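Values quoted throughout were computed directly from the atomic coordinates according to the rules given, and no laboratory measurement underlies them. Not measured: the values here are computed from a predicted model. Cβ atoms are built from the backbone, for glycine too; each structure is taken alone.
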Structure P
Amino acid sequence: MFQQQHPRPAPTRFQVTDLNGLPALLASLMLALMPVSGAFAQSRELSSSGELLDGIAAIVNEGVVLKSELQLETRRIAERLKAQNTQLPPNDVLLRQVLDRLIIQQLQLQRAENVGIKISDETLNLALANIAERNNVSLAELPALLAREGVDYAAYRRELRQQITIDQLRQRDVLQRIAVSPREVDAFLARQEGKANLREDFLVSHILIPVSSTAQPAEIETAQKLADELHSRILAGENFAKLALTYSSGQQALEGGSLGWLKGGELPSIFADIAPGLPKGGVSEPVRNASGFHLIRLDDRRGGEPIMEDQTHARHILMTTNEVQDDDAVRQKLLAIRQRILGGEDFSAVAKAVSEDPQSAIEGGDLGWTAPGNFVPQFEKVMNDLKVDDISEPFQTQFGWHILQVLERRVYDATADKQRQEAVLAIRNSKLGDEAELWTRRLRDEAFVEIRI
């Protein structure tokens, strides 16, 4: 099966980089979920007889959603849901859900254009290369692979560019505004002490019955009654995914409410408080937060074992080429430096004096303890092949020329470190889940939207 994944957050220098620092919660998007609509198509053509070949489904500020876009996207989603054996809601309900998604997508792309977010061809090609690599093909072979899946490459490029644009907009408007302090992390871990939730993965679904921030008591009561009714219907055996498709206003409604597999540290706060305490297949009673009333189902859970890592402690010296010295000149300099160190000079002192890596030079070239996958492949291969205390011959990576020394190796229980990292994610995502819903709602509330169907 074709696999697509958006880039992880950009790490520090010498680490593996994919693209542009997209957050983990926003970076996993399956091909099946990619929309196939043109976001800013606004024209309708006339046939030779003067008959309109298309119609407008909705006006969205200065843009439109065409009926053909809506029909095509609805048909594609219906086919995917059928393939997943998910019972479809009535066609008018599915149309409404798909139209809502297309409207939100267009609002996001319009805002991205207004604030100047543009995805370069270089960034797009890097994302495509990453997707190709995950599918064990070259970038040149990717169009043929997509064609075998029935996907037009030009359309796929356009839609991937749109999705990266939206991800960067969310990062700008939502994620970058969320801060996590060490005190919050300490408090979170104290609350979680003795629990394995952060080391577990959860498969969670949910239904959102929205409540506006300006809702009157009668509106709130109506929403709560609907949530209570849905809860009763689910307990009586009705299909959760079908009810989500029909009634949910959550961003995952067209996936039957499924959020997919999330690590304990990635669960939004309302889910983190409830999902771990549910039995497999269990559904919570309606829970209210700023977005509205939620029904949460725990579909499955896994993991919880200790995390053991083979770690390496290494240091290096980096030198780069310039107008004065080419690759051969830099390599010869590093050969001479290596001989000086082998002859008794202190590696740390030499690194502080000559290394051009600003992050490690002040530490005598020390890179600290690192786990597999932290460095670019060329660097990691040399490091893995070295014996402890040996110093490598000069070698080249995309960052320049290096010599490298391995100081120590260990098998390390990284569970506590991972818990702290995941605690940061948990806090960020608990804020992100709520903020993203509210942000999306504000975009819609502040926009001019006229439904024409």
Structure Q
Amino acid sequence: MSKNSFSSIKLPTGYSNKLLAGTILCLSVGLLGLGYGVSTGEKAPFLGWLWGCSFWLSIAIGLLMLIMIFRIFNSKWTPVVRRQQEHGLAVFPWLALCFLPLLLVALFGGDNSGVLWSWVNIESTTIEVTSEIQVKDDVLHQKKSAYLNLYFFTFRLVIYFAVFCGLSYWLRKVSFRQDIDGNPEWTTLGTKISAAGIPMAALALTFGAFDLFMSLEYQWFSTMYGVWFFASGIRAALAVTIISCLYLRWKGTLKGLYQRAHQYDLACLSLAFTVFWAYISFSQYFLIYSANIPEETFWYNIREINPNTGERSGWFWVSMGLIFGHFFFPFLYLLFYRSKIDPPKLIFIVCWILVFHALDLYWNIIPGREIVPGTFVGFEARGVLGSHLVWGIFSLVGVGFLCLWAVAKSFTSEEAEIIPIRDPRILDSIHHHE
């Protein structure tokens, strides 16, 4: 099979300009919100920015893990779909740039440096049970201060993105270079990189979830949190893979290459990780419920009830939506064979999963305790609706446009074919059948 057997996708200049224009517009609004937040101490723009960036970061991490898992198992059916995932890895440097404003505020935000992560500024006020104290006087922070300090936090974030960007660079390089010279040693090198990269990426995504999300309420902790983030990212990455492959087949680029069997196997993986996500989420809830330790249970309490009235809050219905919409419905839907192989049906459910994945991240990031003197417990929980949602939509759309531009730009690379035409398993992948 010659290198010129398939033509690469060419990105129209107008399409590229529109994506960049959308990126600049939406992210400019988001940055204005961050500026407003720094000057006033308002947390909502930062929560929205973190939510929007984290949605796309989770997908990119999921794509990275899937590529390495496919290579480790040397699965013969994956090369056709793996190439589409490799283009998705082009977003990591841009995502690192998107997270940079949050770090810069933490480093140079002065009195409001702890506007997002309160522990960054030890002079910030926090809640201990029902009383107000400063972070530096909180015994839980004192016990965690060796880990939760700004400079170690900065170092860790740099390491996380260095791992993601480095692995992405080398995995893309070995795959794209093999298109040129056909040397099978590139496959061997890709497997070795994946073998070393899986534990590195697993640690980076786990501690990244601890630092970026769990430390928003630093008094709370869960050792299963990183596994939840892994499961969520894989689910979203599989959904994006299915959408991109079906789109390229519909456009004619992957026609005859992306088979129904590929689609079926990806859908089966989606079903498997739907069950895995539910298992991890339930296990975390059940263990915290059983232990009944106040430092752990408050995190779920503010996602179920109004702490001052004891009545169900809006977050309770979001929780029910995740149980039935993010697990039961996709689980039952994907049990049926036709749902896995019929493109319209499969597109519907993977888009559904992406919507509820965004809601899952929203449920994990946004709720928190806001100090309100005079209330029964001294604080109120942030509501479902608010300015954080508006700011979050701008960042979600803006970062999304940026990621689409980066992926589309990767598709125009002259050294990358639409499929890895000289991969040793490419013919097995093209002729894959159920």
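For helix-only ellipticity at 222 nm (-39500 (n - 2.57) for each DSSP H run of 4 or more, over all residues; to 500), the calculated result is -22500, so let me know which of P, Q that is. Only structure Q yields this read-out. In this comparison of P, Q, the computed figure 19 for relative contact order in percent (Cα under 8 Å, 6 or more apart) is attributed to P.
Taking mean count of other Cβ atoms within 10 Å over residues 162-169 as the criterion, the largest value within structures P, Q is that of P.
Between structures P, Q, the greatest calculated value of FRET efficiency 1/(1 + (r/R0)^6) of positions 114 and 138 (r between Cβ atoms, R0 = 41 Å, to 0.05) is seen in Q. Identify the structure, out of P, Q, from whose coordinates mean count of other Cβ atoms within 10 Å over residues 202-209 was calculated to give 24.1. Traced to structure P. Looking at structures P, Q, which one was P(r) over Cα pairs in 20 Å bins from 0, in percent calculated from, given that it came out as 20, 48, 25, 6, 0? Clearly, the read-out refers to P.
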